[in-house]
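S.K.: Please find the structures below.
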Structure I
Amino acid sequence: MDIAKDREEQLRYSGKIVGDDTKEHPFWMEGNAVYFSHRYYSKSISDITHFKYEMERGLFGCYCGDRSSPIIDRYLNGPKLYDVTWDSDANVGYQVGAWFVAYLANIHGDDTILDFWFNTQTKKLFPENFKETFGKDYKTYIDEFESFIRNNDRSAILAILPNDA
């Protein structure tokens with residue numbers, strides 16, 4: 001049995017729709033997909049360098065074909081991560097979303113991220129589930145994450161990535 005009565009409610013459980021609007025925001029769902037796809041592919045080939053390369057490229061590269069600004073600059077000069085939509089800058093949502101997941105995983109571990117997804121089946125909407133799983137609301141954690149990105153250099157940011165493949 002599906003716990004959501006319609007698509008919008010389903011997206012509110014998963015975090016694709018957050019806040020008062022009904023726009024879809026990629027940071028959480030797609031950020032998890034990007035992070036874990038790189039993480040577990042690297043584990044499957046026993047090569048952590050792939051993971052680190054892809055994550056570094058996703059934040060410090062432009063992730064584009066037109067030589068626009070790097071993702072990190074577009075993020076720090078744009079809307080809050082939870083306000084980024086597919087129309088505003090999907091690559092920021094995907095790539096910075098993956099870094100937000102890396103930030104949380106560095107603090108809580110990969111298993112806690114997975115616990116969040118198991119908890120989506122308990123009929124708790126994203127904000128409640130997030131706060132219960134991670135101990136703070138998502139907006140507070142995003143503010144802390146943004147401060148971490150703003151106030152650290154490249155090597156300190158990369159240092160939060162796991163070293164095991």
Structure II
Amino acid sequence: MIQAQTKQEIGRAKNAIQDYLIQRLLIPKVYLDADWNGTQVDVLAIDRAGVGDVHAVRMVPPQGRVEDGSLALIARKVSSAVVELKCLPSHYSYIAIASDDPNARRFSPADAILQESFAEDGVGRVGILYVDFTIEPPVQVKLKPERFRSSKEIVELADRFVAEHTANWEYRE
């Protein structure tokens with residue numbers, strides 16, 4: 001039962017993130033559970049009907065009830081995911097934390113996470129989203145992402161991905 005509940009919470013969080021990106025992007029194509037260049041991302045959105053900026057989101061699994069020391073565990077998981085995501089070929093990368101525990105709202109990225117969220121050359125920053133179903137809207141920005149440098153590799157990956165995969169959400173006339 002707990003495993004099914006966790007799966008449901010993760011699924012709901014992915015939907016909330018999808019809605020968040022749909023509201024902020026211009027006619028995106030959104031993919032859930034995408035294999036993006038060999039890395040699993042929970043939500044992948046490609047702006048402008050699949051020819052614009054690539055947004056990749058990785059979920060930090062739900063923690064359950066937040067007790068003493070749990071915020072440190074969340075910080076370690078976020079830190080690890082940030083290091084991995086800033087190397088992912090995308091224009092924008094995000095970590096998403098999902099929890100319905102009011103104590104988890106206290107999470108705030110520490111200075112070390114803030115510093116490691118930047119690209120090595122300073123152009124680009126991994127953002128951090130917080131998904132909380134006890135409030136509306138459920139997605140809050142804990143750390144605003146900044147655009148990473150574009151490259152021919154990102155453009156080619158996006159073109160190939162859009163051609164080979166069916167979007168979970170897209171605008172159709």
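S.K.: The value -11000 for helix-only ellipticity at 222 nm (-39500 (n - 2.57) for each DSSP H run of 4 or more, over all residues; to 500) was derived from one model only; which of I, II is it?
M.R.: The correct label is II.
S.K.: Let me ask you something else. Comparing relative contact order in percent (Cα under 8 Å, 6 or more apart) across I, II, which is largest?
M.R.: I
S.K.: Can I ask one more? Using distance in nm of label points 7 Å out along Cα→Cβ at positions 9 and 105 for the comparison, can you identify which of I, II gives the largest number? Could the numbers behind the result be given before it?
M.R.: Working: I: 3.2; II: 1.7.
Comparing I, II, the top value of distance in nm of label points 7 Å out along Cα→Cβ at positions 9 and 105 belongs to I.
S.K.: Which of the displayed structures (I, II) returns the greatest value of Kirkwood radius over Cα pairs in Å, for residues 81-120 alone on calculation?
M.R.: Once Kirkwood radius over Cα pairs in Å, for residues 81-120 alone is worked out for each structure, II has the highest.
S.K.: Work out the source of 15.7, 51 here, i.e. which of I, II gives that when Rg and Dmax of the Cα atoms in Å is computed.
M.R.: Of the structures listed, the value fits II.
S.K.: Also, quick follow-up: Computing Kirkwood radius over Cα pairs in Å, for residues 25-96 alone for each of I, II, which one ends up highest?
M.R.: When Kirkwood radius over Cα pairs in Å, for residues 25-96 alone is computed for each of I, II, structure II gives the biggest number.
Since every read-out is calculated from the coordinates, none of them should be taken as a lab result. A quick note: this is a predicted structure, and the numbers were derived from the prediction, not measured. Cβ atoms are built from the backbone, for glycine too; each structure is taken alone.
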